[in-house]
Structure P
Amino acid sequence: MGTELEYKYRVPDPETLGRVLAAAPQYALPVGQTRRLVMRTDYYDTPDGAFRARRWTLRLRTENGTPVVTLKTPLGGGVRGEWETEAQTVREAICALLAQGAPAGLAELASGELRRTCGAEFTRTAQLLELPDGSRCELAADLGQLCGSTERESLCELELELKRGAPEQTRLLGELLCAEFGLSPEPRSKLARALALK
């Protein structure tokens, strides 16, 4: 099982998002090359919303054409458990996710009908950063749309995901970027915002 701790921020407009990306090396040391990912995400649930009731996320995301199925569950303190595998459909991925240690309840939830509830389409520009204490985080700039059944909403946000070390420097980097570029914390996930659309 992997774990995930990330901080999300609303960005006023695409121009500001570009300025944040350009300024990132002033705050931390870039590691490796900047990556550009074209993403399409479809979220799934049972007809009675059993995944949502547990605050679990089941998604199929294509990343530059490669399909990846991910299950996320809350662990407390803003940290989430995360399991993922390459698969063409969510149904195909269930056994592999369970073999990785995903909660056993997944088998029961996925034994019946699974339906797409909403989605997102966006381009991600990602850069791994090394912070002053040696910890590392990924800065990800997402630009695109959240997709309900009939409605769409613009998506312009920044994520800082802790990859190694303690979270303090990643949190401080987020605070610096908020102060410098007028960002604001985004408490809701992409799934929660997409589900709010019609």
Structure Q
Amino acid sequence: MSEAGFAVGFVEEEHMWTAPDGSGRNRRKTLGVQYANEESRRYWEGRPAAERQPFLPDQVDDIPVGGGTYGSPPGPDATRPPANRADLARMLNARYGAIDAAKWTMELYRSYVVPRSVRAQVLLILADLDGFVWRGAATDRAGRRGVAISALWTPGPDEGDQNRYEWGLLFDPRTGELLVLEVSILTPHRRPFEYDLILAPGWTDQLG
């Protein structure tokens, strides 16, 4: 975001591998840019090339043992989330409300191939929280149909942010898997802030 309010966003693709001991590898590649509006496009395309570079270049990071993406492994196998509902609620920071739970639900799905029984527990935990609104059927940018919930967040007066935000989660109604986390800025008008798609969770016998 420029000082004049011209916004540019970067589209990234990330591949993540995690081994049972918490080691792994992340590959992140910048695919392109998106502009908030035509005025932003003209502003950024007119800047020197050095100012238009992505904040995160293409990179590969090898993760040491015990350094998995979700922090400390919850048990002897860092590829499996806790199955106990109380432990899972703590992992999702559910005690802090809907916004924290939305954020950490995304982190859960980024970090693990989530078993069906754990997916069910996640949905029950979210259903018990105040703040979520049912949004019904929706389609993500990959063309997948799902069902959505959302919650509103207004930063505190000491945070220096006068915007209002909407955090949305899109789930597959057949499997309960999380498909999308979407964060939008609502003021002074609606515009995208963050959009994360989970495309292909699965198991493999080797690092990519």
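Each value in this text was obtained by applying a stated rule to the coordinates, not by laboratory testing. Treat the numbers as computed from the prediction; the structure is a model and nothing was measured. Cβ atoms are built from the backbone, for glycine too; each structure is taken alone.
Work out which structure the value 21.0 belongs to, where mean count of other Cβ atoms within 10 Å over residues 99-106 was derived from one of P, Q. Checking each candidate, the match is Q. Quick check: 19.8, 54 is what I get for Rg and Dmax of the Cα atoms in Å, for residues 27-90 alone, calculated from one of P, Q. Which structure matches? Derived from the structure labelled Q. One of P, Q was used to compute distance in nm of label points 7 Å out along Cα→Cβ at positions 3 and 131, and the result was 3.5. Which label is that? It traces back to Q. When relative contact order in percent (Cα under 8 Å, 6 or more apart) is computed for each of P, Q, the one that comes out at 28 is P. Here Cα Rg over 2.2 N^0.38 Å was derived from just one of the structures P, Q, and that gives 1.03; the source is P.
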